[in-house]
Structure P
Amino acid sequence: MPKYFITAIGTDSGKSLVSAIFTEALEADYWKPIQAGAPHDADFVRPLISNAQTQILPETYCLAMPASPHAAAAAEGVLIDKTTVKLPNNNRSLIVEGAGGLLVPLNDKDFIIDLIAQLELPVVLVANLYLGSINHSLLSYEALALRNIKIAGIVFNGLSNPESERIILHHTGLPVLLRLPAGLEVSAATVKHYAAILKGNLL
């Protein structure tokens, strides 16, 4: 029953689409423990799932403001306590989607990366390739490595840049779990197609 934490080198890198693909490939349950703002990522993922096994699990924190979790929580008079975020006892494969990148703050002390370490799940790092993405990818890798967090692999999403991909892989040694092209139609059929490819790569 594989379980993965889907994170990214930044906001809007494609975590929700990748989460949907992993969820479909493993017929896993999906969980976004900290949601800030609308539309909710769970509502994005739900219609993209074709299998009958997946359950969308409720958030631990569901905040109204589309902002960093610490700011969204403060606006509602809430303090996010990472110790209250506990893995669901679902006895099934599970895909956990993070919020933004690794150093997105939950409060004045903790970041998303601290939550990942607490949950002790292997990470899938989503990278979209733009000017500066090499730096952001390698910084994300180093932050995870410094905390001894296992990285299952990387997903490249969007416009291809072979030299950027090459140098990122050269310095990280990560396996490529999936490549998603730019301009991809977001649909259940697309998710099912790439889920089949991913399933072969995870074997």
Structure Q
Amino acid sequence: MGEKILLVGGGGHCKSCIDVIEEEGTYQIVGIVDLPAKLNQDVLGYAVIGSDADLPELVDSYQHVLITLGQVKSPVRRIQLFEYLKSIGAVFPVIQSPKAYVSRHALVSEGTIVMHHSLINAGAKVGRNCIINTKALVEHDAVIEDHCHIATGAIINGGVKVGAGTFLGSNSVTKECIEIREETVIGCGKKIIKNVPPQSFIF
């Protein structure tokens, strides 16, 4: 196995991330950081080896980190973790499932995970610390800003801009070339056909 990687967050999303990391094969998972009450438990055979208080020491030992805490209604905790971990020297690789397709003409930034059977097409740009979840589609020239979660089966059509900290629910669909402003939450199955103001909740 290659470089060691530390996972931060041990819930359901962590399990999906573990599966992608194992399939991708570049990194060796050394353990998981979670709540103090979960110390010495495990997730899919990987031990919880510390809590937030242990992060400086753990990052000193294992520089590569992936935030595996999920994001539904709010990105705040993922953003806090990302900024704190950056400040103590963590390095965030891009994790891409071998079952996903990312165009060589697309850009995916640090700390983002691209999960099984998702597709990022030519000219698309995906920011830092994002989740591009299973079977999500990010079409040509779309821009996904930092700290977004594009959930399972969501479709971001060509030229769409998604503002930072936004969540698009499972099987949601956007019209091409619209703008969804920052910190918006869109429920599963919604069709978005016009621009969306900041901090909107659409259910």
Structure R
Amino acid sequence: MISTLTGTIRSLASDKLIIEVGGVGLSVLINAQTSNAVTLGSSSTLYTSLVVREDSLTLFGFLTEEVRSLFELVQTVSGIGPKVALSIMGALSPEDLARAISKEDTSVIERVPGIGKKGAQRMILELKGKVSDLSGAKTYSGHQPPWREQLTSALVSLGFSAKESDNAISNVVNSLHNDGQDPAKEDLSELLKLALASGKSSRG
């Protein structure tokens, strides 16, 4: 999984940039807050989240690991995808969001484009107790590590049931552990290939 990128900013817009890493230009979706903090031609480090869909691999980039973790956490709320999550990160700081959730203040969250009152209520309901200590980088407190959730999402979008995807991922994890490898350090696309192969054999 691609977790960080360090390189030179070759193209910069309010919603996207291209960062050159080792001679390769990678397109990364960002929000205005990130865009304003980096400059064209400068060397920068981005904390990234790779979102896998059936027809695309999309990188989202952030200035801190804390914001990246929160971006991944808010996507566990039903109805919130990466684009809306990106808007949330641009509109609210981690502290503001944590405060709004702990105080059940829907008006703060409603200010985010694309959320609305029901979406704000759902966020508070589903994230209450998950966003606690925002002083460190460990904001993500879901039951699964982000790479596993992304892999599950990719497999489900490819037609696997939740149980089939979980079994396939468990097989891959066990296989990697037996070889002394850490799945969290493997490339997500490689994990997806292994999981698809494992799922195919177990299906039939």
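Where a number appears in this text, it was derived from the coordinates with a stated rule and is not lab data. Computed from a prediction, not measured in an experiment: that's the story for all the values here. Cβ atoms are built from the backbone, for glycine too; each structure is taken alone.
When FRET efficiency 1/(1 + (r/R0)^6) of positions 77 and 125 (r between Cβ atoms, R0 = 25 Å, to 0.05) is computed across structures P, Q, R, the figure 0.55 traces back to Q. Can you say which of P, Q, R returns -10500 when helix-only ellipticity at 222 nm (-39500 (n - 2.57) for each DSSP H run of 4 or more, over all residues; to 500) is computed? That value comes from structure P. Look at distance in nm of label points 7 Å out along Cα→Cβ at positions 53 and 189 for each of P, Q, R: the largest one is in Q.
Here log10 I(q)/I(0) by the Debye sum over Cα atoms at q = 0.10, 0.13, 0.18 Å⁻¹ was calculated and came to -0.39, -0.66, -1.18; which of the structures P, Q, R was it taken from? This figure was derived from Q.
If relative contact order in percent (Cα under 8 Å, 6 or more apart) is calculated from each of P, Q, R, which structure is the one that comes out at 16? Value 16 for relative contact order in percent (Cα under 8 Å, 6 or more apart) corresponds to R out of P, Q, R.
Taking Kirkwood radius over Cα pairs in Å, for residues 109-172 alone from the coordinates of each of P, Q, R, which one would give 14.2? Structure of origin is R.
Which structure, out of P, Q, R, was distance in nm of label points 7 Å out along Cα→Cβ at positions 61 and 149 calculated from, if the result is 2.3? Clearly, the read-out refers to R.
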